[in-house]
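Asks: So, here's a batch of structures to check.
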Structure P
Amino acid sequence: MTRTKADLLVLFAALIWGVAFYFQKSAMSHIGPLLFLGLRAILAAAALFPFALREWHEAPTATPPIRPFALLGGTVFFTAAALQQVGIVTATVTNTSFLTALYVVVTPFLLWLLRHERPGPRIWLASGLAFIGIWALGGGTIGAFSAGDMLIAVSSVAWSLYMVVTSASGKLAKPMQYTFIHFLVVAALALPCAFYFEKVDGAAIADAALPLLYVGILSSAFTFALMANVVRYIPASRASILLSTEVLFGAASGFIMLGERLSPIGWAGAALMFIAILMIQTASGRTRDKL
């Protein structure tokens, strides 16, 4: 695979992930957030099962085993995705895109807390820009954010922890098994909660079929398998920068499909947040390797 083709495939994955916010939002017109999360996880696990099985047959043992990482990863994924999915009921797709991407800013500080790896000046500057961007994204006041916006901002902390767990699991070189098991964990946690807290109706699920298929198959299973292959041909730092365009694709989908509009100060805030993300993604040396 050429570098150009690999770059284009990574951008394609970012496009799929960005547009997924629109489908996550539209599904909430039919079914509850926990039911959506559980069904999405089942679809993703089913699609990934053949790849996970092939990976296991090629190398049936791993030391340490992948299951503890997958159980922890699935639990954290459920927490992050549940907060995000509940939040997107009232949050706009545009705000969801940028506020979810805060996990890039949170991750260095989480590593500082967990591994005592102090962030450098570049990270502190990027964090300052990000929080100024949040203030501007809300129109110059944090009070303008909805309860959903707040939940999504909190979910970015959980997404950051998920990235740390997933990064640790990567050392075992079992990406398909890890993802397959962790989606089973997500389904096992989400579906009982959905049956207890939400109305489960077959007709409503059928109405949400397109968002479920898009997010479960295309955004979850397909893109993960795609990235597992592409990263062999492109440096991780370069892939991270290209994947940052996910927030732009998400904002564009809200603009085009839902007619969402930001004020001038909101667009300035979005730009500051994107600059902060790029600053961290392009951090050099040891800082970049930790992300």
Structure Q
Amino acid sequence: MNILLSKTKSLLALIAAVIVLLAGCQMADSKESGADRSEFNQYWYSGKAEITRYALEQARYGEVRKGDAVLIFVTEDFLSDKQVKYEFGDKDNAVSILKMNATKKFYTGIYPYSIMTSVFTPVDGRQPSLKVTTTSQEWCGHTFMQFNHRDGGFDLQLRSYFQAEGDQDSRLPQALLEDEIWTRIRLAPATLPVGKIEIIPAQVFSRLRHQGVAVASAQASLSTIRDKKLAEAEILVYTINYDNTEHSLTIKFEKGFPHQILAWEETFKSGFGPSAKVLTTRAVRTKSIRSDYWAKNKLSDSHLRDELGLIY
């Protein structure tokens, strides 16, 4: 009996220690984010989106091109079963998500590129991103790619003008999406995985390289630095180095809430054949505003484009 009582006390002590440890982790996450729930709600549920323009230097065809990159973050209700924005009807399957629309516009010689990726990540952080889509348009043709999270993995659709890609439907196992790192930075950077990770490369990377999509292994790290060119205070840097390739991604962002993304760099092989070379795409924040942009659709609202400094 005494032995049983002793074991019971030990088990209770262990449980108590785990609870304290978990509480400490939660406090550390909250402290790092610098935001309580009311501050979070006030920022992300104000009825406005955050729109940030970046000066873009995009590697394409073995050369670096200047352009605009824009990140738009906004919350909305999203139907988890149909995986579309909730607009009417039964709301039982609606979840609050942070949506990112990421656009790039640049020229290659005479013709333009227009690329957009949309990411839909539940705000509660208990689910993977539910959906990611990417479209790429240029004068040769255009492509569309979509991931839908279902049954512990991702359904993949690819529609492309190019013969080698054509129309494809396939299945990917569960893994971290490179595309969702951006929304997870904004929601809870302390939860970003570090060390050895399994990751699905960004849809834009796969399309610009015209290669298949598969889970890859990589090394990830999260560090603190000072960069007075980007911010007065310390900033966080999240880096992914893909194994066995010359592909890496570095994102610099505010340490404190709302963790706005300040700059990023992506290194990969650009171009095809003997002209291909390893180059780095760079983007640096130039201007950020908050606006209900969907209501700013009159000619008189075009001054907001000038305010953002959009060129392309």
Structure R
Amino acid sequence: MLQLKNNNLTPATQQHLSKRQADINGRPAFIDKSGRAGTLWDGKTGSRAGKAAFEEIKNTLIAMCVGVELCNYCEQSEASDIEHILPKSLFPAHTFEWENYLLACKKCNTTHKLDAIDVFDPDGSTNAIRVANGKEPPTHDVAFVHPRRVDPMDFMDLNFDDFLFYARPPHAPNTRGFVMVEKTLDILELNNRPTLVNFRRSAFHNYKRMLREFVETNQAANYDELEQAVTGNPQVDRQSPFEAEKQRILDGLRTSILTHEHPTVWREMIRQRNNLPQPIQQLFRDAPEALTWHEIN
């Protein structure tokens, strides 16, 4: 998982959200707030103002995705759903809170995440409990790595032996950070979906291949070496000036890396490069500019 950049909404859309949230917050009891949150959310695009507001929200969330319309949880599937990081049925006070939204794929949103969330109870402790559906949380001290508020890479590492996520130091067992990671991984099942783990492994090999092609293209001195570097994809245009053709291929490889699935794999390759096999370390030494490739411009 990666932290999402926080783009701002227009004042009109933010005002629309605030008005809907105030309606919920004005209800007398939790059950009333939760019920009103569901009703307002279901009808969020029923008015012209609501439709315009959520069109902007969806487009802004698309621009904030960790990849090109890529699910911000699994980083594999198309991001189609506006997901409440803190479930609206349990945290109605965050139903129309901009910071509580991200885009997720249908499977992550409706099969894995749903309304599942853990909170620390008592507040400030390391004891986390799953909040029961329909029940008011005993605290609002959420045990979940919130990618709009924190950088998940500060909390977890991707292991390149098994391609699973683990809590990273200083989040040792029995610390709050460790519990947050464990509960997040449990809810999203990021380590328990074999196909997803295999996709992360494939992404690693694809990133390595593209980085190697970038290095070899950059070192090419003629058209033959260009063709050898990219092995026919893309096709080298020998009618184009050599330097221009070389730059076109380099730009294309950079874009391919920045738009590939599982961008966390790439970010971890950069972070852990000194512990990766020597051939990969050498590729990064040969292409130091790749260390700055974090997001598509």
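Throughout, read-outs are computed from the coordinates displayed, never taken from laboratory work. Keep in mind that what you see is a predicted model, and the values were worked out from it rather than measured. Cβ atoms are built from the backbone, for glycine too; each structure is taken alone.
Asks: Consider the structures P, Q, R: one of them gives -6000 for helix-only ellipticity at 222 nm (-39500 (n - 2.57) for each DSSP H run of 4 or more, over all residues; to 500) as calculated from the coordinates. Say which.
Replies: Q
Asks: For which of P, Q, R does log10 I(q)/I(0) by the Debye sum over Cα atoms at q = 0.08, 0.12 Å⁻¹, for residues 95-254 alone, calculated from the coordinates, equal -0.31, -0.71?
Replies: Of the structures listed, the value fits P.
Asks: Another question, if that's okay. As an exercise: distance in nm of label points 7 Å out along Cα→Cβ at positions 175 and 199, calculated from one structure in P, Q, R, equals 4.2. Which structure is it? Provide the component values of the computation, followed by the final result.
Replies: Details: P: 4.2; Q: 1.1; R: 3.1.
Going label by label, the one that fits is P.
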